[in-house]
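Below you'll find a set of structures to go through.
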Structure I
Amino acid sequence: MSRWSEDLIAVDRARTLDGLFMQRVMRSPDRLAYQYFERDKGWQGLTWREMGDQVARWRQALAGEPLAAGDRVAMLLRNCPEWVMFDQAAFSLGLVTVPLYTDDRAENAAYILQDAAVKVLLIQDAGRWKRLAEVVGDAPWPLRVVILEPGRAASELAAADPRVVVAEQWLPESAPALPQREGNPHELATIVYTSGTTGRSKGVMLSHHNILGNAHAVVTLIDVYPDDVFLSFLPLSHMLERTGGYYLPLMTGSTVAYARSVGQLAEDLQAIRPTVIVAVPRVFERVHQRILDQMQNRPAPVRWLFRLAVKTGWRAFLREQGRAGWHPLLLFWPWLRRKVAGQVLSRLGGRIRVAVSGGAALPTGVAQTFIGLGLPLIQGYGLTETSPVVSFNPLHANIPESVGVPIRGIQVRIGADDELLVKGENVMQGYWNNHAATTKILTQDGWLHTGDQARMEGRHIFITGRLKDILVLSNGEKVPPADLEMAISMDPLFDQVVVLGEGHSYLTALLVLNADLWGGLAREYGLDPGQSASLDDPHLHKDVLKRIRLALHGFPGYAKIRRVTLTLEPWSIESGLLTPTMKVKRAAVMERYQEAIDGMYRMDG
């Protein structure tokens, strides 16, 4: 890749996020900016010049609405070029954008629209607006609703509701070229509502400089080139994707391709052959499990070669990192990499230079498998409140168990109760309309309380737990449930896990079983998989507890699950048990299963 050349736009040159876009259009007008899939046409592309022309149309349409600088506009869209067009058009008018999750509950989206006093909402289709409109009712916000996808239903809604327009009618055919705006880098750019696991979402206020500085600091640790192709599949409403998969490629002049869906990800990886992917651990876990499942059906020699390739590749990685010496196994690595590892990685497109995992902890076993196969996989750490990146592992100093080293311009320290504190130009301005929450998390001298417990080894940060998630048993022992839940969920039988035990003498667990595996397991015990009572079978519970013991063999003796409740009903966003970023709402799950929890602790002495 050394033949590739950089084309990085400096922060002081861009000044604002719309200034960054203008600089990119001027520098690379004819380079491919975005790729997207159309059902009847296949993969389509837009150059930076074409994107500039489209942003100008969106800007003129927005300028026709009764908006002033600082007003809020929102988008509830799947990842697509129009997301970028609307975002950039709004910035060019000094507006503040508020992204919404497409799969969030209507009640939460309506709350955000009202809390931020959103004046214009761009929404994907008529169906989504119908569901949201039922909750919004006669509330004053939004004043204008723009439905992106045309059709009969959208036209009928526009005819019946003066607030509603269809984008193709709202947008002008053409518009004057985008003007250069002399915006203030420290003005508010976006309000991003955290998908909190408890209580109402809080609106994180991020400035242009917060985000620009964060993106630029990332590319000082990892090289990104105009020839790179990013495959975008995390929602753009998530700051990891927005900074890492939108503003950063804009800064580097790279191409972004929008995946069709997670279900079609395997096909899109083959079609696009990306060089960079940014994902959450769950994506890597699913691919990892799929690989293992496929290996189970292969002949014993193939399985043996796969394990040997992972072991040898991991040893080669440690030697490259300077953490292990030479070993005779390394003689076989070139052949194993070509014949075994290369065949597996070809399913990811075969060109990935770097894969980034963030948003939650990446299981060490998953990281070791992919790295052992030769995938340059690095883990990072951040929060919405930090724009979002705090740290990540450089390729040359990659310790998968850690979340890496602080990026440029960021200070970290360990505070009371081992809490990680962060300070830097990436730290938010505060929470929208919530001074009390702001003062609770931000000190007067600018240190942000992350709520995560950590330790430092050299410059590398290791997350050890979450302050508010620590379970204190009645004997005084402290247990981090997230670590246990991750270990248990590595067993493919368990799709979702919540470990409980606060104030009790022993731990219990709520477990969502893998529906595909349940039928076979039930028949092993002579149970009817269609009967809910089968989930309470004592012999089944005994087997489940045995599997859990194996999963937790490396944990202290007091971290032992004594009883379980089994269910086949997945915890979902729609049921109110998951956040839009797929985090479990512990309090909501506990409330839903309170009767079962009481039953598990009825014998607590």
Structure II
Amino acid sequence: MTTQPSDSGRPARRRLSRAFALGLGLITAAAMTTGTAATADAAGAGTPDFGANVTIFDPSMPVSQIKATLDAAHAAQVDNEMGTTRHAYLFKPGTYGTKENPLQFKVGYYTEIAGLGASPTDVVINGKVEVYNRCLENGGTGNCLALVNFWRTLSNLSLNVVAAGQDGCRSSANFWAVSQAVSMRRLNVSGGNLSLMDYCTAGPQYASGGFIADSKLPSVTNGSQQQWLTRNSEVAGWSNGVWNQVFSGVVGAPSDAAFPNPPYTTLETTPVSREKPYLFADAQGRYNVRVPAAQKNTRGVTWANGMTPGRTLPISDFYVAKPSDSVRDINQQLARGKHLLLTPGVYDIARSIEVKRPDTVVLGLGHATLTAVGGSTPLEVADVPGVVIAGVTVDAGLEKSPVLLRVGKKHGGHDDHGRDDDHGRRPGAADNPTTLSDVYFRVGGPHVGKTDTALEVNSDNVLIDHTWVWRGDHGVEGFTDTQRWNTNTGRYGAVINGDHVTATGLFVEHFQRYNTVWNGDDGTTILYQNELPYDPPTQADWMNGAVEGFAGYKVGDRVRTHNLYGGGVYVFNQNNPAIHTENGFEVPQTPGVKLHHIMTVNLSAGTIDHVVNGVGGPADTTRIGSPVYIAEYPAP
């Protein structure tokens, strides 16, 4: 089923903010828990105290009890887009549900679903784990779409799709209709199809991007997904695609020989990868965190021939933090050599959490969120190799922060044209890169947010494995679009100053100058997705000196080597449709800087005059939803 984009697609995000203004309720009651968690003993046995917002299921529990808990969680979270509730639901090794009595449930905002096995095959769910379109109007019956289905996680389990009891349309697939800040990792899906769009709720509607890694999948219906990255996986088949679909190191990936029809970009191997750390319980019931090793030029899943290569850390090596813990206590534990596990919740961060030791792991459960207080930088990572930050969301606060997450010491800087004033670099380990996995950023949305830069990477040899860096285009702050431009402020989304930095799944949206500035040499991006800001009030507010607007992706003028595979910049100047942006991409004109399969597209307002460096026709309102593609730049 192919759904082409139209002017009824992406702008629906604006209707969401109006729905909130009309009083769409936010449910903030704590999610249900099943059982209690006991404190681990000195030997690491027993269940650690993960707090009230982590629920652990055992296969001996009745399916009806598990389903009731998960159904209640979904009811509480399905519309709680800007709320503060966070929760993780974890499944101990074993089998849940049967063909006759399947475990079927849906996943809402800020919810993590994960198996606790050492391998994805250790936890088996016979049933369905789904996300449907969200209906935003007329009491939950109208304006049904997946464009705002953000912030949820599914990982480390086997799903045998069982549709017993569902109607004809619902029984046709396991539906995972999502957009940004949603990851599927370490999954083994069989028994039925997987659909990344919901064609049952009010017919086919749009969805806006996601991420799959280290997974073995059946036939996948991509459908109306506007962009998607599938990395280091196996697929039995893949159908459809809108705008920007990328496959890297995927067995069974479709060919990209006919690009842009269909709009596939396929890399045989992934140049640098490291899978996200995961919590698991061993045969004795002891809890551990597996930290996968970094790999180069890989293809397929990591667990096909046994445990994912890497190291195992006992939970006793972690400081298990709660939102009530002070940053001082957290930093003292990190200084003692502890790793950090952030249990679900919102942490107010008035001074930086400082990660100074090499190979430190910071793992968040249930979309643990760090919110800047008093203009702080919530998370600072030193110039050391092997640090892993995973499963953490970082929010801007009411006072302006210089940066929300900084990797490596600040040196030099960038001016408005993205030049790095000090091209000196910091040391790093090519075979042990500092890694950011499922790390998300927000500026505005649930509250006023202010920052200069969201993500700044100064160290060399850093891997960014799936991030959404978002200056909110809607929220519950109570502003008009014009007010938001001057109130929720963020100049730069991602600024990359280090050399040899790789990004697999870089989603950056709505910042007020360059969304991404890449100053380091030998950088690689595999799938880039960007929407320019919706809300510049006038063209004068959207000028880069004498140039109209800021490109969505800027490679610094001094860079000599860079590769981008599969990139899209979208325009929807809601506040002022007359606004122009000269280029979607800006790069130095040198043979070592290469862009493969890039595009711009108009979502119904504004104009991008060229795709890259004056090349490519305009994405204007004469071709709404119809991308302007360039297969290779510079042209061969």
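FYI, it's all coordinate maths here, none of it is from the lab. Source: prediction; values computed, not measured. Cβ atoms are built from the backbone, for glycine too; each structure is taken alone.
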Query raised in the report: So volume of the Cα convex hull per residue in Å³, computed for just one structure, reads 131; which one of I, II is that?
Result: II
Query raised in the report: For which of the structures I, II does the calculation of helix-only ellipticity at 222 nm (-39500 (n - 2.57) for each DSSP H run of 4 or more, over all residues; to 500) return -10000?
Result: I
Report summary line: Calculated from one of I, II, distance in nm of label points 7 Å out along Cα→Cβ at positions 112 and 464 reads 3.5, and the structure in question is I
Query raised in the report: When distance in nm of label points 7 Å out along Cα→Cβ at positions 320 and 544 is calculated, the result is 4.2; to which of the structures I, II does this value belong?
Result: I
Report task. Identify which of structures I, II gives the largest calculated value of FRET efficiency 1/(1 + (r/R0)^6) of positions 216 and 528 (r between Cβ atoms, R0 = 30 Å, to 0.05). Result -> II
